[in-house]
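> Next up: some structures, all given as structure tokens.
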Structure P
Amino acid sequence: MSELVSPLNNASFDGLVKIEEIGPLGMITLRGDLASHDMTHALSGVTGAALPQTRRASVDGDRAVLWMSPDELLVLCPYADVTGAVDTLGQALAGSHSLVANVSDARAVFRLTGGNIREVLAKISPADLSPEGLPVGEVKRTRFAQVAAAFWLTSEEEATVICFRSVADYTFALLKTAAHPDSAVGYF
């Protein structure tokens with residue numbers, strides 16, 4: 001059996017914020033009618049987290065559900081639990097128009113911690129990073145320079161970033177440059 005390896009082998013950088021790759025993480029793309037009883041029932045059986053509101057994250061311990069679009073959620077769980085979660089969701093949604101896909105190995109995940117998170121993210125994303133534009137718990141799908149990314153603030157001093165595994169090194173380099181101590185702007 002092959003050994004599980006995160007995209008950047010748990011790389012980290014400490015600057016204006018601390019950046020840590022936190023892979024591997026179980027991730028499931030779940031598409032379907034988010035308002036259906038089947039969807040609510042399926043999620044409660046896997047995550048314990050409630051169905052998130054539009055553009056929000058719903059977190060319960062080490063499991064979370066992120067609203068990604070009107071018919072798409074991203075389910076996060078421990079990597080070791082992802083196969084069972086996919087099976088449970090598939091069985092619970094059998095007969096309903098839905099898609100359940102394990103995307104764990106296709107993504108890279110970074111945690112940013114520190115008081116300058118908004119400033120660091122604002123340097124590489126066109127998203128409004130003001131407290132009004134990005135309240136804690138709101139999920140943003142956007143671009144980091146040339147690549148697609150999603151992120152949310154779990155607190156004023158912690159954010160989670162998800163990107164495709166194929167651009168993990170590029171995204172990490174962007175984050176490191178934006179977090180370099182000599183690049184402080186002091187806006188937020």
Structure Q
Amino acid sequence: MNEIYLIRHGETEWNAQGRFQGKLDSALTDTGVQQAAAIGRCLAGLDLSVDAFVSSPLGRTRQTAAIIAGSAHLPAAQCDDRLAEVSLGSWDGLTHIDIDAQWPGLLDGSTPFDWFFRSPDGESYDSAFRRSDCWLEERQGVTVAVSHGLISRIIRGAYSGLSKTDALSLPVPQDVIWRLSNGRIEPIFVG
């Protein structure tokens with residue numbers, strides 16, 4: 001049986017400020033630490049026999065994974081680059097206001113979801129989809145994975161065979177565990 005428990009990192013300082021992190025990092029807030037601990041307790045309550053515990057290599061996911069490991073009594077997570085957040089290139093670390101000021105008009109006509117891929121030097125959707133799909137194909141047994149908001153949408157979209165538009169509009173709360181099993185995705189609410 002293959003099951004994936006997909007988790008977004010806890011709230012970070014930049015999340016709270018509306019700043020887009022991409023490949024950059026900021027520390028978890030107190031809320032983010034509490035979210036990670038609650039997810040760990042929830043996982044412990046599920047009494048899973050975990051075959052793989054993996055994380056994006058970025059700091060906010062490694063911090064979240066370490067907290068989850070402590071609460072769920074899991075070994076340290078192994079890093080997998082394919083779980084890293086989509087890079088926004090020169091937009092990493094900026095807000096919408098910063099982007100509009102430095103690249104006037106570039107976001108005109110974009111949707112709340114496709115604007116991520118308008119960065120002149122960021123990662124393409126197709127590239128992010130390929131690495132997500134490759135990661136999914138390699139899963140065996142029960143996997144707990146800590147990742148990010150945008151790449152989580154793409155992973156869940158790839159798993160479900162959704163269009164780009166539908167995948168990018170999926171929700172990305174920081175207090176939910178997404179169970180991917182038997183072709184279905186269901187949220188396990190923590191908060």
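Any read-out appearing in this document is the output of simple, stated calculations on the displayed coordinates, not a laboratory observation. Please read these numbers as outputs of a predicted model, since none were measured by experiment. Cβ atoms are built from the backbone, for glycine too; each structure is taken alone.
> Going by volume of the Cα convex hull per residue in Å³, for residues 28-123 alone, which of structures P, Q comes out largest?
Values: P: 113; Q: 122.
Comparing P, Q by volume of the Cα convex hull per residue in Å³, for residues 28-123 alone, the maximum is at Q.
> To which of P, Q does the computed value 16.7, 56 (Rg and Dmax of the Cα atoms in Å) belong?
Computed on structure P.
> If relative contact order in percent (Cα under 8 Å, 6 or more apart) is calculated from each of P, Q, which structure is the one that comes out at 24?
This value belongs to structure P.
> Comparing mean count of other Cβ atoms within 10 Å over residues 60-67 across P, Q, which is largest?
Once mean count of other Cβ atoms within 10 Å over residues 60-67 is tallied for P, Q, the winner is Q.
> Here's a follow-up. One of P, Q was used to compute helix-only ellipticity at 222 nm (-39500 (n - 2.57) for each DSSP H run of 4 or more, over all residues; to 500), and the answer was -6000. Which one was it? Kindly include the intermediate steps, with their values, before the conclusion.
Numbers: P: -6000; Q: -11500.
Computing helix-only ellipticity at 222 nm (-39500 (n - 2.57) for each DSSP H run of 4 or more, over all residues; to 500) on every structure in P, Q gives -6000 only for P.
> Could I ask something else about it? Which structure, out of P, Q, was distance in nm of label points 7 Å out along Cα→Cβ at positions 116 and 148 derived from, given a value of 3.1?
It traces back to P.
> From which structure (P, Q) was mean count of other Cβ atoms within 10 Å over residues 36-43 calculated, if the value obtained is 22.0?
Matching structure: Q.
> May I pose another question? Going by FRET efficiency 1/(1 + (r/R0)^6) of positions 52 and 180 (r between Cβ atoms, R0 = 35 Å, to 0.05), which of structures P, Q comes out largest? Walk me through the intermediate numbers first.
Details: P: 0.55; Q: 1.00.
Sorting by FRET efficiency 1/(1 + (r/R0)^6) of positions 52 and 180 (r between Cβ atoms, R0 = 35 Å, to 0.05) in descending order puts Q first.
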